[in-house]
Every structure is written in C-alpha cells, then in structure tokens.
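Engineer: Below, each structure is written out as structure tokens.
Read the figures in this text as sums done on the coordinates, not as results from a lab. If you're wondering where the values come from, they're calculated on a predicted model, not measured in any experiment. Cβ atoms are built from the backbone, for glycine too; each structure is taken alone.
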Structure 1
Amino acid sequence: MMEHVVGIDIGGTKLATVVADSTGHILGKVRKPTLAEKGPEYALDLLFDMVRETVSLAGLEQASISAIGVSCGGPLDTKTGIVYSPPNLPGWDALPLKAKLESEFQVPVTIENDANASALAEFRFGGGQGYNAVLYMTMSTGIGGGIVLDGQIYHGANDSAGEVGHQILLPDGPRCGCGKRGCLEALCSGPAIARRAQAAIRKQLADEKASTTMLTFTDGHIADVKSEHVLEAARTGDTLALRLVEETAYYMGWGIANLVNVLNPDIVLLGTIAIAAGDLLLNPIRETVSKFAMTRPAAAVEIAPAQLGDTLGDLAAIALVV
C-alpha cells in the first residue's frame, strides 16, 4: 500500500493540516484559526482533531499514515522536537510538540523551523529542483531563510543557521526586532520598506515637494502606506517609489552577495515581496550581487523567484517526511 504522510503548518494566526502521498501530491487539507490567546493545550487538541479530519477527507484510514512533518516558527530544537516560546505563540514555553504528536498518533514526527522547511520544499518541489546548494529567502514581515546543501537542511551547531535577515549592513542603521541595528531585515522587510516610504513622503511634504502617487492608494494617509503601495507606484513610474525600490534592491543585493561569497550556492530563491515585484526588484538585485560578490561565486549563482507560492506552507511540512 502506498505510504501517506501528514503535514502540519503552525502559525500565530492559522493552523493547517494536509495529507499527501509519497510524491508530495496533496489529497486533503484543513485550515483553522490558531486562536493563539487560548494557549498551547487548546491548539494541540485542535491540531489532533484537524489531523483526523484531514485523513478522513482524503478517504484514508489513520493506519495508512506513516509519518508527520511539522513546520513551525522557532526557536525550536529539531532533535528533541521542543518548541521554545515563539513570539507569535504565547505560552508555548518548552512545549514537547514532537512527543505529544507521537504519543497521540503513534508515528514518527519531524519538526522543523518554518523557513528551513520552506527551503527544503523549494528544493524538492519548486525552484530548487536539480540544484545541490539552494538558499531560500523570504521577504515579508521579516527576512527569513533556509539553506539546503546536498539535499539536507543546514542547521548549524544549535539549529540557528539560516538567520540571513540578521546580518548587519549598517551598524548605526534602523533598529531591528532582534534588538540590533542595521540588519538586512530592518532595511528590506515589508514593514521596513513601508517605514522608509513614510519617512520619505514626510520629508517631501516638509520640503513642499510632495509629488508621489503612493498616497493615492491610501486616501492620503501616510501612515497607511505599505510595501505593496511602493511597488504599485513604482510600476507607474513614480520617481520616489522607484528610488525606494532601488534602495531595497541595493540592500538586498548587498546582503545576498555576502551570502553568495560564504555559501557559494547554485541558486538563491526569493519569496513573497520579490515574487510580487518580479524583475522590477530582481534585476537590480542581480546587478548588485554581480557587483559586490566575488567573481567566481557570482558567476555560478542564479537568482530567481521562489516557485511554490500559496502551496509553500503545505509542502514545507510535507517535504520533511516524504
């Protein structure tokens, strides 16, 4: 009988469970709100019910499930399967998630940081197929990343590898959520792009030179300007928005060039904002990497958008166990 696996994607706002066959083809899916304020025991009971519901939707018996993969925000220990106080999951303090799932379902459970799991999914099912050294980076609320070398996630000494967004580019730069200043994340995440846009618009107004179209997307409210409005305005040729995109590409390219020099990857796959922006952002990133990285690793690397899109969260968990 063909083996089937369960994937669990745990986030601060939603929980998702999927069932897939041994090729990664998804047979059933259930999504529900996390309601994180209710605590970990509520979430665990809900997850147990969701797994059973998903198996049933797929037309399977629980006995046909051979393994469970879990993609979850860290910090966590992949060996013990203990989750340590993720910022968006209050009360999840040293939670033995692996042990609880294995006790409930009597199958092996693999738990992985969500960025690492996403990197593995792109390696196995997406843009990383056919490559040996894959670096995945997401540009969203933060700048996260995962490294896959020769088919294996690179974890580092204590599961801390892949924190690509916390390389410091500007020691006196803007404060990052990690507490340091001038991290790549503090310059190029979605909120960081929005913050830089809002500051630039306020400066224009102070200089009585306001001419940006970004405010047309927010009914004139500067505080409502987001990264997506910067991209929309840039596509229309808005001068200020184009400058902000150019700055973002410069910092991203600088950060990626550092990683290219260290890791010598075959391919760097960029997600979320980079996918939405396309070549508007990717081409100047490529140019900056070519300029800043050393000649040989720069010549070897390809920089491309990630490919899995909305299926990434589902396949991230599945990639851990198929």
Structure 2
Amino acid sequence: MIEKILERINVLLKKANYETLALGNFAPKKNKFCFDLLVRKDDLVFSVKIFPNIDNINPSIIRDIKSLSTILKSKPLLIGIRNRYQKLEDNTIYTREDLPFITLNTFEKILDNKYPHILARRGGGVVFLDGNLMKILREDHLITRKELAEKLGVTKRTLCAYENESMRPSETIAKKILEILENNDLFKKINIFGWPVKADIENIVIIEEKELSEFETHVQEIIKDIGLSSYWYKKGSIPFKLSLYSTSDKLESEGFYPLFSGISEQQGKINEMSFKCLKMFTELFQKTSLFIIDNDIKIPEPFKNEKIPIVKIKNLEKVDDEEEFIELIQES
C-alpha cells in the first residue's frame, strides 16, 4: 500500500511540474530515511514521508524531519494512513510532535489549491474559521452575539472567542454557523506548507555528538577549529553524515551553505550509497556537497570525475579558517 501511495504522489507531483528525487526504486519498506521523496518547484522545497501509523513513529525520525526542514529551509509533507484507532479522515490535519499529517486524498486537493480546514483533536476536530468575516456576516444578518450564541448553544464569551480566533469551534458548531451565516468562505484554509516547524538544533547537536566514532570526533574537532557549526546524523534516517553551517551571517547568506557531507573511514573505500545521495542532493537543491575520507582510502577514478569534492582528513587538518576551507572545497 505504501509503495502505491508513493508512486501516486510522484505521478501527481510530476504532472504539476514539480521536480522529485527518490532514493531507490520506491522501496519504502527498506527506506529508513526521514523522507521518501524530496520535492522542488521554484522556491518551494519540501520532503515527503509516508507513515502507516502516525501513533507509532520512531522519535529519531521526527527529530531528523525537523532538523532537515530547518537546514533546507523546507517543509515536511507527511502522509498518514491511520492512527492507533482508525483510518485518518480527509480534509483534516492531524498533529503529532507539532508536525502536521494528512491523507493522500487531502494532498491531491492541496495540489488543486483546496486546503483543509479541520484540525483533529481528541474528542473531535475543530475548524479554522475566519473570525473577522464571521463578525461581518453576523452584523450583515442583523444578528447580535447573544442571539447567535443562543442559536449555537454556546456562551456569548465563546462566540467572542470564535470571532477573535482565540478559540476554534467543533465541526458540529462550525456547520451550524455555516448554515446560519450562509457563506462557504467562513472556513479558513490551512496552508500545510506554511506550518511552522521548530527544531531544537542545539539539543540535536548534543545528542549526536555523544555518539560520534573516534574518526568522526576528530573531524568534528577540525570543523570547530575552522569556525564552522555542524549537525550530525547518526541514526541513519538521513543518508549522509552531517551538514555544515557558517557562523558568519554574511557567508551564510551568500548561498554556499548548508554544505552536506558524507564520511568514509571503514573498509578502506568510499560509501557509494552516501556518495550517490550527496550527488542527487547537489543536483536537486543546487548546493555544494563534500565527502571527507580517511587518509588511506584511495579515490576510484569514477568518483574523481564527479562534482562532489572528496577531501582527505590530512588536507582538512591544514585549514586554518573558513576562507581557506571554502577555497579548499572550490579547488577540490
């Protein structure tokens, strides 16, 4: 089922002229990454991940979805099939760990600019209403707040909260409001791509750095000495090892960062899967990538012809500051 959903999403996106990137040939059962698809169209970038059960998600997947969204300045599009009790309903947003989940049918409507307006809550969904429009319509119908509150079976204070948008009505109440005020524009559409995603990057860094190998720790120390910030991915839900940021706002804004990096230290060879992923990331997001390897690893000829710089640790050790680091990457 997941494979069919992913194929359907890919077809829909391509028809809508989105550029998509998938690792592998749609094998979601084997895909432990925090995304199934990466998508881009003009300035809009988002990742797609499908979940059979939104109440049974690995916390590290959630953490990496948030951090990747922060790094790429993108949004996650999370498709859920069911929760622990039942299948998810269409035209509804479900939240888990402050992230939004929707159904495939809801996503299809979004591509047609028909956004959901129901937010699932325990005990029933609530509806996003345009409070200001509700007030205008009520006054146009010559209905007082007290009169409308009585018709709805709520208090006047609750009605004021609806109009101030400090409270959202249940689906039942919202339908009554719609019947009385007779205007479908009352329902305020929820733009899933405008959903705020908050990642506790500092906490992520602390967690990940505790799990670094001896070689990775050495790489991390060099990166810090150069004056860069780094975020590591040790759980495997992002198919490369780390991303690098500048501590300088000026350099950060020039588009060189974030810089994604793979690392190879074992078995005396380059990790081809990680290298392939970096190459696709570079092509899709038009970002610079880097591959850091141990000194005894020989670089195969096919890898030398790629646009991804491959840097041995001994050359990285010679870098004193960020300007030299950028020069090294560009020369490589």
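Engineer: Comparing structures 1, 2 by distance in nm of label points 7 Å out along Cα→Cβ at positions 56 and 312, which one has the largest value?
Structural biologist: 2
Engineer: Identify the structure, out of 1, 2, from whose coordinates distance in nm of label points 7 Å out along Cα→Cβ at positions 48 and 296 was calculated to give 4.4.
Structural biologist: 2
Engineer: Next up: For which of the structures 1, 2 does the calculation of distance in nm of label points 7 Å out along Cα→Cβ at positions 232 and 264 return 2.1?
Structural biologist: Matching structure: 2.
Engineer: By the measure Kirkwood radius over Cα pairs in Å, tell me the structure among 1, 2 with the highest figure.
Structural biologist: Of structures 1, 2, the maximum of Kirkwood radius over Cα pairs in Å occurs in 2.
Engineer: Of the structures 1, 2, report the one carrying the highest value of relative contact order in percent (Cα under 8 Å, 6 or more apart).
Structural biologist: Top value of relative contact order in percent (Cα under 8 Å, 6 or more apart), among 1, 2, belongs to structure 1.
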